[in-house]
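No value in this document is a laboratory result; all are computed from the given coordinates. It should be emphasised that the depicted structure is a prediction, and the values quoted were computed from it without experimental measurement. Cβ atoms are built from the backbone, for glycine too; each structure is taken alone.
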Structure 1
Amino acid sequence: MRTTRQTAVVARQDAGFSLTEMLVTITLMGVAVVAVISGLQATIRSSVIDRDHATAFAWLQAASDEIYRETRVSCTAGHAAAISAYDTAAQNAPVPPVWASLTPAPTVEVIDVEYLGRANPGDDFGWSDAYCFEGGAFASSPLYTQRVTIRVTSHDGKITRTLQTVKSE
């Protein structure tokens, strides 16, 4: 025969959780899991974006090195000739392995070449594609400095990085 105390202990042990308590527990656990998965997804996406920016910058540096190795194109050859020559040199920079198999292909291109000079003797120096003082009475000089603008665009066009490098002899 059981006492009242024993019956109360047995009843408490058999009580368990109610359906409402189970649903609340499952809902809270689901919210926590969704939050963790969303955080993980955001981390992965930001990591991929950061990797692509680093890849674009590395490719810009490689293209800049190729342009540095190229013989300086005189401004007397024309603005388009300078862009074309430096763009050809930039194309020699190898496509980063991460981007090599993507379609459409990512691009590296020279978009501008400017020359250091000034319009009047009293003016400050500045950059313009109109400042060409080589040729004629002016002999070629290593001081004739050029600013070359290079642009890298990712395969999907979401990442565009630009670098300006100064070139002289």
Structure 2
Amino acid sequence: MTDPAVQEKQAELDALQTAFDDYIASSRELEEELDAELTKCQQDLDQAESRNSALASQLANVTPQLNSLESKLSSVTSQLKQESQRRIQAEMACEDAENKMREVEGTLASVRSSELRKIKDENEDLMERLAFIEGEVEDYRNELDTERERHRGELEEMKEDLDVVKMRL
């Protein structure tokens, strides 16, 4: 028969061996879970990188469009300035013509009427053209603002996606 102290020690040793075996098994399970989670995180990271790449490509495509719109806006603004100058010149010419016609009003009534009408028509044409160009400028500005807002939104989405990826890592 074995000594009770030895039996007690053997029971403690058996309990320790069982606890150690349980620890090893749970460690393996935890390691497998961590490997699965790491694989999932890597897949999420790959997807986020793919989305970021797609968004960067979209951004690269939008940038030339924005530059083109800005160039068009600059061109239309330049045209507007030129048309404004022409309008001012036409208005000044109209005033000059009216003053000259007043001086010779008695003898040149028919000429005055003809010239005045021509200048007013030219002025009206310029005003109509100016109004049209101002409308175009407003349309280009609105289009540019819309593109800028969309661009800002895309940048925000990319930042949020990047933040999500960073938080997962």
State the single structure among 1, 2 that was used to calculate helix-only ellipticity at 222 nm (-39500 (n - 2.57) for each DSSP H run of 4 or more, over all residues; to 500), giving -36000. 2
Structures 1, 2, by relative contact order in percent (Cα under 8 Å, 6 or more apart): label with the highest value: 2
Matching task: 3.6 is the computed value of distance in nm of label points 7 Å out along Cα→Cβ at positions 92 and 124. Pick the structure from 1, 2. 1
Value 24.5, calculated as Kirkwood radius over Cα pairs in Å from one of 1, 2, is from structure 2
To test your reading of the models, identify which of 1, 2 gives 8.6 for distance in nm of label points 7 Å out along Cα→Cβ at positions 20 and 132 when calculated. 1
